[in-house]
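Following are the structures in question.
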Structure P
Amino acid sequence: MADPSATAVAGDIVAELKSFIVERSLPLWSEEGWDGKTGGFVDRLDADGRADRLAPRRTMVQARQIYCFAKAAQMGWYADGKTIALKGLDHLLCKAKAPDGQPGFVHKLDEDGTVLDPRRDTYDHAFVLLALATVYSLDRDAQVRSEIDAALSFVDNRLRSPHGGFAEGFPATLPRRQNPQMHLFEAMIALFDATHDFAFQQRAGEFFALFMANLYDKQQQALGEYFEEDWSRIEPVVVEPGHQAEWAWLLKGFERITGCPTARPRGELLASALRYQDATTGCLVDAGDAAGNITQHSRRLWPQTEIAKAWIAQAESGEEGAEDKARKALARLERDYLPPPLAGGWYDQFDRYGNSLVATIPASSFYHVLCAVTEAEQVLG
């Protein structure tokens, strides 16, 4: 398949993707993607863009969709964004917060709001905090701030690990993953941006310290995914290049709010992630080993948004050629994953031969796509 760079420079890829979000995706997910009967966002659409209203509703997805509509409102992209975000937040707080009388958000509900999985999952709570931060940024509502404080209290009191960072959830399980730590880091940066409370700057610093001390292998320049309780690495090390790119973007955000230099680990993470590119399409594959070998040739949508964001972060830092590479990454995203027939949806994963592996359109990917496009508009213009 030809590299999309020629078409990327011929047209304005950022404007094209913004149009995709504003004219197609936001209307699709606010209408078909919202359950008008029972409330809440649906977890997925079928290949024709029709809601699967019987699919279980994950708290993480509810929070991500709230983030998307609040972010669209913040960007001035969608007139109904704030209304939809608040409607989603009301539903989330009503149905998923402490339905069993215990603090925290449950993991999964059915379409009627019955609890399917009562676990308190740390990854879920990271996205609840991100959603609350983004909603709070719209008008600094005192009730939203109280929900932020309540969620933080639960995370601190029930999820914090004596070995550093936060457990997988309550009750705690093994192995530990870097992924919940990464998204809590993201949430702390967003909370600082929304509140200008320096306590969140300090909290973000704790995750940066954890990253440098335990999650990131400086010698191999690789980010581990799975760990024992004491943060010792589980062998063989699994590397997800999309997460390496995502950390590179987040480290730029941390540098922005603290002034702490992150250029070296950002550059190392990005260079390492690029070892895991599909030879035919240029897209990032799903996984590899610490030596740079590809072990999983399938390629999901979200690593493509994250490599674009990593290049956007490098462009923001003034790296020569980074803007062009960011635009080419965005063009690959549009070419392979956002085809016009899906009318605001996406392909979520391909095998090494380009065959689609997921028959539905998962709502969870909207967060990745929208975040990449908002970053592109803010930095690349």
Structure Q
Amino acid sequence: MTIDEILSNEPLRLEEFPVAQRSVYLAHAGVCPLPRRVQVALTAYAAHGATCDQEEAVPPSFLADARQAAAGLIGATPSEIAFVGPTSLALSFVAAGLPWRRGDSVLLYADDYPSNVYPWMALASRGVEVRALETDALGRIVPEQVLARVDDRTRLVALASCHFVSGWRLEYQEIGRRLRERGIWFCLDGIQTLGAFPLNGPCVDFLAADAHKWLLGPCAAGILYVRKELQAQLAPVAFGWNNVRCPGFVAAPELVLQGDARRYEAGSTNLLGLVGLKAACDLILELGVDAIAAELLRKRAWLIAALQAKGLSVLGADAPPANASGIVTAFRPGADMTPVHRRLAAHGVMTSLRTDRTGQNYVRFSAHFYNTDSELERAVGALA
């Protein structure tokens, strides 16, 4: 199946993406609806799991296959992938597990999603200084700004691959290369990119992303990437039968961890969530991330022009292709956008309402590859 086949065959599109039968869903940067393939995989697993041991409801190779699929999306190896659940938890594992020294500093962006701010703020109790980037516009981070703020005390930089409100996509590969040259760790919140644009895990040291946005998977079924060379330095913060060797389920006299990223998976696996995650990964890999990215940028260009023609301002409308994403965020300076958001919902158009630190709120459009041009026209037409 290809994107062209989906968009040119309406019965196929409606079958594969049931949400399109009832609404124009343009809120994938929030929480996605599940594609049919993911729903079928979840339903089949649940039905099988109702008749046997839940762990027997998947093939013996399932976890290895799921790890391989997730690794394939970010150019990593399966041994660098841990299944730990939500992005918030994965980022917290990184923040809590590194060997900090009093006087170290972390550089972050305070207007990133809170899940990529709070775990680093909590390090203050361990004597770590938290520094914040300043930008000229919301989310508009460029490599030079980052590099200008690091020094000999900087141990880690924590940023998002794409800003959740403005949609500005980070040049993380360049930042990662330059930070590695200086021996500074780089942690990336990749949730607003995974499944929408290419992600190169080896360019960073740590990456966390849940499946419930652009990847089109279930909530709280996410991945944690830990570069192989750093797994000995990132200590687990949770321990159990799954990440510590215990032959025959008998507690051993010493803690001997798994020799790869499984060392961060302390307990029983969320098999239901991972069944959905793998089905979502398989779908995205079949369609091709490059093809998805090209389609999202095409939709973005049309939507920006159409919204501006309606008299709306768009955050980052002038973003270069390297920084553009599938997020298109519209507003009227100083105006409350809540009535616009409600009007769209009343016309069956699902968007997200987001607010910045100043109190300005926005209507965020985040179309995916399966949304048609006619759906975008319907959304803009509902603005009146």
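Just so you know, all these numbers are worked out from the coordinates, no wet-lab data involved. Everything numeric here is computed off the predicted structure, so don't read it as measured data. Cβ atoms are built from the backbone, for glycine too; each structure is taken alone.
Quick notes on this structure:
- Origin of the derived value 15.4 (mean count of other Cβ atoms within 10 Å over residues 192-199; candidates P, Q): P
- Structures P, Q, by relative contact order in percent (Cα under 8 Å, 6 or more apart): label with the highest value: Q
- Parent structure of the calculated result 0.75, given that FRET efficiency 1/(1 + (r/R0)^6) of positions 184 and 368 (r between Cβ atoms, R0 = 41 Å, to 0.05) is the read-out and P, Q the choices: Q
- If helix-only ellipticity at 222 nm (-39500 (n - 2.57) for each DSSP H run of 4 or more, over all residues; to 500) is computed and equals -15500, the structure in P, Q: P
- Answer label among P, Q for the case where semi-axes √(5λ) of the Cα gyration tensor in Å, calculated from the coordinates, equals 34, 29, 16: Q
- FRET efficiency 1/(1 + (r/R0)^6) of positions 128 and 224 (r between Cβ atoms, R0 = 25 Å, to 0.05) - highest-scoring structure of P, Q: Q
- Which entry (P, Q) yields the derived value 16.0 for Kirkwood radius over Cα pairs in Å, for residues 56-151 alone: Q
- Among P, Q, structure where distance in nm of label points 7 Å out along Cα→Cβ at positions 88 and 160 as derived comes to 1.4: Q
- Source structure of the calculated read-out (Rg and Dmax of the Cα atoms in Å, for residues 104-215 alone, 13.1, 37) within P, Q: Q.
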